[in-house]
Structure I
Amino acid sequence: MVLRLSGFSNSGIDIDDTVKKLVAAARIPQDKLKQQKQLLEWQRDDYRALNTKILNFRSAASDMTRQAAFQSKKSTSADESVVSVTSTATAPEGIYSLKVIKLATSASVTSEKTGQSSETALLKSIDATFTNATTLSIGGEKGSATINVKPTDTIAGLVAAVNAKTSTTGVTMSYDATLDKFFFASSSTGSKAGIDLKMGSEENGHNLLTSVLKLSVDDDNNNTTPSIPLSTDQANKGQILTGTQAFASGITTLIDKDLTTTQKFHMEANGKTLDMDITKTTTVGQLIDQINSSDIGKSGVSAYLDANNKIAFNNPDQTKAITFGDATSDTYDLLDKLGVKAPVTTGNQDYASFSKTGQKAQVEFNGASAEYDTNTFSISGMNITIKKEQATAVNITNTRDVDSVFNSIKSFVDKYNDLIDTVNTKTTEKRNRDYAPLTDEQREAMKDDQIATWEAKAKSGLLRSDSMLTSAMSGFRSAFSSSVEGLPVGNAKTLSQIGISTANLSGSSISGSYLENGKIYIDEDKLKKAIAETPDEVMALFTANDGLKDSDKGDGLARRLSDKADALFKNITAKAGVTNSVDTSYLMGKSLKDMDKRIDDFNDKLDALETRYYNQFTAMEKYMNQMQAQSAQLTQQMG
């Protein structure tokens, strides 16, 4: 093995500098290869940047092939304070009348004064005879829920407990200390909106809904069912089923954290059924919520945890039994785990009930009566919102939205002009061949701003006269100027007939020339007139489709350009790939991969050449040292 020498040798030669210069001379072919690779990468990036624009234009052209872009309608109401309206493309043109007979309302309940005027007041201070805990069942359009109510609860605590179940019931509760009243409201309107309150009575059987919540059957509240304590009639008695299993952590308790297989809980009540999968991650609260939001909950039966953290079921009608089942075929006893295998039944429960439903909207549209659950609804493609009741009808006028159609066409043409301007700029850009990509050594010798200026010139003109792009632009221009074949006799067949062309005549001046490489101009007045008077002809010039794959002569402009943009996008992708792609299957990617291999091979050759130079200098130094030793020995012998 020959040791590598560096620095100045006995011969006085700077070996490192000499080797560096020799290797640098040998690296010149590799530098040229790296420059070729850099040019190819810049050209690839230019293609990809253009392809992004082409893709966006293709999307815009595709949108314009749909008839909806040309069928926009504009609706106006003669009285916006009563009716507001917007239209879809399917709305028929004409004048229509709408009378608002009734507005849709939510279910709402307002109590009498409690006599406390403070949300911190205890419920027993509202009614001193309220001494024992009871339950309040809340039903709404979403389902039902039951909460425990104690005499020592505050007004604010009761409100919070009811609202904690709003997602299950669809009913909210509030209390205003200034007005000193409770307010209940449903979250929706119409016939499905409802409030159904049931509150257990104490031993004395008096009505807690009226004595504690101060609900009234006053006509001002428009309550549909009187609030009364239950009679001794068996059909008006309720029951409570209480499980035998206590869950220490309340609703967050896992039913069985050690469960290894999925179990299926089955329940039937009021002719409704529920099947729910129970796993090791299912909590008691999740089971209760599922029951209360199911059809069973919507029928009036609700589940809850009682004061002892046991699952309980409030059944307003004890004549209709509640049954439970384990629908899993194994030895695991799910009902026993839940404590409902043999629940304790407490029957003949007195409770007071109170209900209120919402009101449907009622209107007459051109004399035809209709009802809706909300105040916003659709009729014949018109989206209507009614705001107040009125004895007289309001006229609604539907017309074609000329401005909207015009703006859609203009936006499309603007995107086209932007695309061809970008492509034309790239294909006519001057190529600065005196500015080659910088080598590593050249970069090290320049400042950042000098590098940026140099590379801007080096990147210029890489797509100049590109045949793929120039051919595509020629096809685009032809698509604009060619007539659409197959349209009915007498219809416009070219875009120039509706004011879209490469020239724009305004007074005595003409804009546009061949030097602009196909830029499109719009005669606004002429186009708007065509949209207003012959909308179907305008639409056909963009959306027509002859169904022929080998010809676009019968296709509308948008369909032609969509297909041509798609073809160009695919051609560029095949050549330059897509942004951030690491795949080298595209044409330029294969060339870049080959260049990388050649550069790597050249690096190996340069490493070997550098080692050979150092070995040669080391051998030279060895022989020179030997010659110097021999010369010194001869001089000594000769005296």
Structure II
Amino acid sequence: MNKTRLSLLAAAAVALLCGCAGIAPVEPQLQPQLQSQPLPPGMQAPERATGFAEKPGWTARKFMVAAANPLAADAGYQMLRSGGSAVDAAIAVQMVLTLVEPQSSGIGGGAFLMHFDGKTVKAFDGRETAPMAATEMLFQGANGKALSFHDGVVGGRSVGAPGVLRMLELAHKEYGRLPWAALFAPAIRLAQDGFAVSPRLHAMLQTERHLKTDPAAASYFYDRDGNPWPVGHVLKNPELANVLREVADKGGDAFYKGQIAQDIENKVKSHPRNPGLLTAADIGAYQAKVREPVCSDYRAWTVCGMPPPSSGGIAIAQLLGILENRNMRALGPKNGLMNAEAVHLFSEAGRLAYADRSRYVADTDFIPLPGNSTKALLDKTYLAGRAALIGDRSMGVAESGVPPATALALGVDTSPEFPSTSHISVVDASGNAVSMTTSIEDAFGSRQMVRGFLLNNQLTDFSFDAADANGPIANRVQPGKRPRSSMAPTLVFERGSNNLVMSTGSPGGSAIINYVGKVLIGTLDWGLDVQQAISLPNFGSRNGPTELELDRTDTALADRLKAKGHQVRMIEQTSGLQGIMRMRIGGEEVWFGGADPRREGIVKGD
């Protein structure tokens, strides 16, 4: 792999723009003045921050994989070097992430995958489903009031039927080149022989409060004195190795229709405080789906994202569609400093997009969108009208709009969302591309461990309330339904062609939409490479306070936003962005990859 930076000039630009790690770092004595009260549930970061380490970006000519852990990226790289497809690499990455990044994703959870085969974009839905015995009252107590978030999370109640393996199997049947079993070899080897506990995993375990309540998890992640294994400790997981061998040999049915599914049911139902409803029959009936991607034009590009049950694709398309009415190109960072007007416009557009998301978007197999498609919410005239609501001062909290063909009386979902998540981007030697975001929801999921892997708590992505004064909430619990997500795996193309420009995405709960939106504006409007855009400070609004990344944003920016009426919060924003983009360097087209300095990810390729 060629790791040489673009050129001395580009390197200088990187130092200037990515050095906005500092964007004039906030002086410690001023931080209390910028911070207000702690964010309410659902607005906090799903995973704690574990530092910021600048990354250079990577180049390759043939193929490339970006993932959140070096061991996982290497597994995908091995598949690509062996002639594997982008899907093959993504599968190998996911299996290793199950082992080395268990707080974020795994075979006990779900995922969304965007795929490009050189001609067509497809959206693969591996989102978890609610048990058939679930009702709208699932997250309400005996008094009829909604449970607190963590009362709903920890235990069996929050576990949905896992979807990631079925989804990957479906994608592999269409786009895999290597044998299914070969894709599991790196993860099986690491699980059997052991891997070194990473600094991020150790830090997550140090602050985790609920994992020790599960005997299986406690004995795996902690020593006899209850201390998390230190950084560098070689951790072995023979139980997971055996599960992966079964799935490698027998396919998805080994997980969905055999003893593994029964073991999951037994675990879910036997929780002493918070048992759940998921059955082996629910797991066996799970089906991954191929859906129509959400593709919309933005200036000279076409941006394709995930449709419902994810809100990510629609919200990003709305965000871009609103900002298309403004000259964002003139508002890029200068001298390492973010432009206050750019952050203002981005935050106001975000308020409008999040307002529509909260009212209209849910699993469309159960709740139709306005006009029964994405067209109404993405109508250019509608978005221009929404953009006209943005003035010189912040609107504070935006109201949802009334897109064309709207005949729905729906309540507003205020449910929390803490997806503990990971992102994978891949481009193979044939130009096929994957953007895949994968999750078990909260950090360490439901804190229930079965046969070496953690179970999701994805059902807490449903609204805990079934209705409000305006009517039923679109994202309420229903049997067999998929909870709404903010995951936003994204592919970008030159407008009017099949020329792939970029694959990107991020973890980060409901803030994913802003994280990915930042990278798109940074690359498409401000001319940054994907590493520069990823490394920019995070910013935006989720239709509440305007959020600026703690320790990475200057006080002058906060003051300028306050002068425009923004309520500003300086918070940790633990994105985990990965991205691969096509660039021309010295007259040659290459792939250029970036990984988030806030996490442990890297990029590998040839």
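Only the coordinates and a few stated rules stand behind these numbers; no lab work does. What you are looking at is a predicted structure, and each value in this text was computed from that prediction instead of being measured. Cβ atoms are built from the backbone, for glycine too; each structure is taken alone.
The figures follow:
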{"quantity": "Which of I, II leads on mean count of other Cβ atoms within 10 Å over residues 71-78, largest value", "calculated": "II"}
{"quantity": "Parent structure of the calculated result 24.1, given that mean count of other Cβ atoms within 10 Å over residues 111-118 is the read-out and I, II the choices", "calculated": "II"}
{"quantity": "Rg and Dmax of the Cα atoms in Å from the coordinates reads 22.3, 68; which among I, II", "calculated": "II"}
{"quantity": "Which of I, II yields 2.2 [distance in nm of label points 7 Å out along Cα→Cβ at positions 263 and 447, calculated]", "calculated": "II"}
{"quantity": "With relative contact order in percent (Cα under 8 Å, 6 or more apart) derived as 21, matching label from I, II", "calculated": "I"}
{"quantity": "Structure with the greatest value (metric percent of Cα pairs over 15 Å apart, for residues 471-526 alone, set I, II)", "calculated": "II"}
{"quantity": "If helix-only ellipticity at 222 nm (-39500 (n - 2.57) for each DSSP H run of 4 or more, over all residues; to 500) is computed and equals -9000, the structure in I, II", "calculated": "II"}
